[in-house]
1. Upon calculation of distance in nm of label points 7 Å out along Cα→Cβ at positions 163 and 251 from the atomic coordinates, which of the structures 1, 2 produces 3.5?
2. Just checking, which of 1, 2 has the largest value of relative contact order in percent (Cα under 8 Å, 6 or more apart)?
3. Match the computed value 103, 44, 43 of Cα extents along the principal axes in Å to one of the structures 1, 2, and report its label.
4. When distance in nm of label points 7 Å out along Cα→Cβ at positions 275 and 299 is calculated for each of the structures 1, 2, which structure yields the highest value?
5. Computing helix-only ellipticity at 222 nm (-39500 (n - 2.57) for each DSSP H run of 4 or more, over all residues; to 500) gives -3000 for which of 1, 2?
Structure 1
Amino acid sequence: MMKRNLTLPTFLFALLLGGCAAVLPIPTSQPVCPPCAPSVEPEKPKPTAKPLQAAEWADLPGWESDDHAVVLDLFRQQCTSLAKRPLWLATCEAAQKVGVGGTARAWFEAQFRPWVLVNPDDKREGMVTGYYEPIVRGSRNQKPPYAVPVFGPPEDMIVVDLGELYPELKHMRLRGKLDGRKLVPYFSRAEWSTEELRRSQQALLWLDDPIDFFFLQIQGSGQVALDDGSRVRIGYADQNGHPYRSIGRWLIDQGELKSHEASMQGIKAWAAANPRRLQELLNTNPSLVFFRELPVTGNGPPGALGIPLTPERSIAVDPRHTPLGAPVWLATTRPNSDESLQRLMLAQDTGGAIRGPVRADFYWGSGAAPGAQAGKMKQSGQMWVLLPRWHTP
C-alpha cells in the first residue's frame, strides 16, 4: 500500500523452480515432462464473467452528490507519474486545461466512461477493507525497550520479475536465495527470526513493540517517532515471497477468539494477555516485509504510483483488473455500520491481499483514529472504474 508487490503462491514457486518445466511455455514440440502429464483429460475451465462491463453514469449510486473537484485536483497531482503512461497521457493533458467555468463532474463525464467491476462468478459485490499508516515508537540504536529490528531488503534475496520473461505473468515476482546453484524459497518469518541476531548490524531502526511492527508490515508503511524527538517514515521496499496468512483467522480456528473479536484491537488484546505465545502467533504468517526509510512529507505515505496517498480518497486495488491511477466510484458502507459510503476514489496502491476485480482497501490516514476505522472495516461494496472514453478494455 505502499503495499506491496504480488507474489506467486509457494506451490507454484516450487513448480517453477524444481518441478515440471512444462508449467511455463517452452518452444518445443516434444513432451518436456512426461511424469507431469495428467492421467485423465482435464476438466474444461468453467466460463467466467468479464471483469469489466459497460455501465452508465446513472448506475453509480450517489454520483451527483460527491465533491468531484477535490478528486480532479488530486488526479492532476498524480499526472506527474501518470502522464508517462500511454493510457493516461491525453486525459492528463485535458485535466490541466479545465476552465473555471466548467464543473468537475462534467469534466469526468466528458473524459471517462464507467465500467462496473464484476467477479468471475458474475457477482458485482466484493469485500472492502481498510488500512492506515501506523505511528510507532523507535530508536536508531538497539537499547531497552527498543529490541525489534526493522530491516531493508537483504542482499542475499534474489528477485525475479516473471513479467519480463513471460508477459502473461505480469505483476508476478519470485523471491528466493541461492543454495549452491539452486534457487530456493527465501526465509519465512519463523526462519528469519533466527537470522535477526546474525544480521543485527544491518537493521535500519529498532522498535519497542513486536505486535505494532507486525501490523505496520500489514499496512505496508508507517511513521516512527524516534527517541530523539524526530520522526521518520518507513515504506515497503520488498517482501520475502511467502504468502500472507491471517493471524486473526488462526486465532479463530484455534478457538482463541470469536469471529467478531478478530479485529486489530481484539488481536492486540489477545497478544497482551498471552505474551508467551506471541511469537507462535506471528509465525503463523510466513510473509515478511522489508522497508526503506523515507522523509515525512505529504498527507500520506507514497503508494504504488509513488504519489502520496490521500486519506479517504485513495484505495488499493488489484492492478490486473483496475489500472493504477484510475478514478474508481466506490459504493460501500462505513465500518461496522449500514451508513452508506459512496465517493470517487483514486486507485493509487496495491496489496498482496488485494486480489480480484471487486476488491478494495480504503486508506483512512495516519495515526490511532484512522487505525480504529481501518481495523473495523470489512464491508461489502461495489466498484466502477472510470476509463478514458477512447479506451475499450
Structure 2
Amino acid sequence: MERCRDYAGSVFYMLMKVLHYLIFTGLAFACVPGNKEATKETAAPVNSPSVTIKPKKVTQKVANDTDDPAIWINRQDPAKSLIIGTDKGNEEGIGALYVFDLNGKIVDSVNNIQRPNNVDIAYDFGLGNERVDIAVCTERYTHSIRVFRLPSMTPIDNGGIPVFVGDTLRSPMGVALFTEPASNTFYAIVGRKYGPKDGYLWQYELYSESGAVRAKLVRKFGKFSGVKEIEAIAIDSELGYVYYSDENVGVRKYYAHPDSSNTELALFATEGFTDDHEGISIFKKDNTSGYILVSDQQANKFHIYPREGTGGNVHQHPRLKTVLLSTLDSDGSEVTSAALNDTFTRGLFVAMSDDGTFHYYHWQDIAGEDLK
C-alpha cells in the first residue's frame, strides 16, 4: 500500500509539473512582443522561417542605389519579358531606370533622372491612335512623374508631368497605376516623401494629347499616421483596391476608383514587423484570389496575406505565412503568376536588394507547401 501511495504521488507530481510548464510557457508566449497576432480570433498560424530562400537569378549591379522593380510581360513572347528597376542615384540624386532581361542582364537604361524612386507598368494605354504599354516612375527632385513607352523606353511625357502642384510638400516617391476595367481609363496614384495626415495620396487620370501623356488631378485621399512616411503603393485593378504602406504602422486599403468612397476599408499587417513596412506586391491566382506580399524591410522577410480576404470578409487580411529571403533591406518588389520561360514556369517574384541588385525568385519557392 505504501508503495502504491508513493507511485500515485509521483504520478501526481509529474502531472503537476507538466501542467505548470504548459501554463507558464503559454503565458510567456502570449507576452512576447510581436506575437500579439496569435491571440486574435482572425489570425492564422504563422510559421517562423529558419531557412533563407535563395534567388534563381541576381541582376547585374546598377551604378548607385536600387529601389523598386516592375515586371513587363511581353505578351507575344513571354521569354522576352523585362524587369524595369529604379536606381535612386548618386549623392546629387542623378539616377536612372534600368532594364533587365530574365537572366538579370542589363539590356537598356534611361539615365539622368532626378532621384527616381518607384516604378509601375500599365498595358494598352491609348496614345493617339495607338495602344502602347507604359512605365511610369516618380522623379522626386523635379516634383514630377515620368512616362516611357515600352519596351523601347522612349519618353512620351514632354520631359515630365508635375505633381502636387500648389502644395508645399511636393517630393513624389511612390507611384502605382490603376486601369479601370469598365472604361479602360488609366490613373496614377502618387505618394510623396512627406505629407499631411489626410489626403497624403493624389490620384491623376492619365490621357493622351498631341502625342504625349498628360495628367489631370481627380482625387486626394488616404490617411497617414504621421509616424514616418508612405512610399510603397500597389493597386489591384481587377478588384478595384489600392494598398499602401504606412511605415511602422501597417498596410492601409481603399477603393481605387476616384468616384468611390474615401473611407478606409482595412488596416492590416500591424503586427510582427521589425521596423518598416515597405514594398507591396500582389500575386494573382485568377481575377479574384491570390496573395498580398509585404516587405519587412529590416528583417529581410516578406509577410503574406490573402488577397480575397477570409471568412467571407473581403477586407479581413490575416497573415498566412512569412518567408525569409536573401535580399538586404528590401524596399520594393513585384510579382507575377505568368509562366515566362523555362526557369520561371509558375511565376516570378522580384525584390530589390540594398547591394545594388534585384533578386529573382521562383514563385513555388515562395509558396512552398503552404500556399497553393
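Laboratory data are not the source of any read-out in this text; all were calculated from the coordinates shown. Here the structure is a predicted model, which means the values were calculated and not measured. Cβ atoms are built from the backbone, for glycine too; each structure is taken alone.
1. On the way: 1: 3.5; 2: 2.0.
So the calculation was done on 1.
2. On the way: 1: 26; 2: 14.
When relative contact order in percent (Cα under 8 Å, 6 or more apart) is calculated for 1, 2, structure 1 comes out on top.
3. Numbers: 1: 66, 63, 42; 2: 103, 44, 43.
It was calculated from structure 2.
4. Values: 1: 4.0; 2: 1.4.
Ranking 1, 2 on distance in nm of label points 7 Å out along Cα→Cβ at positions 275 and 299, first place is 1.
5. Values: 1: -6500; 2: -3000.
Considering all the candidates, the number was obtained from 2.
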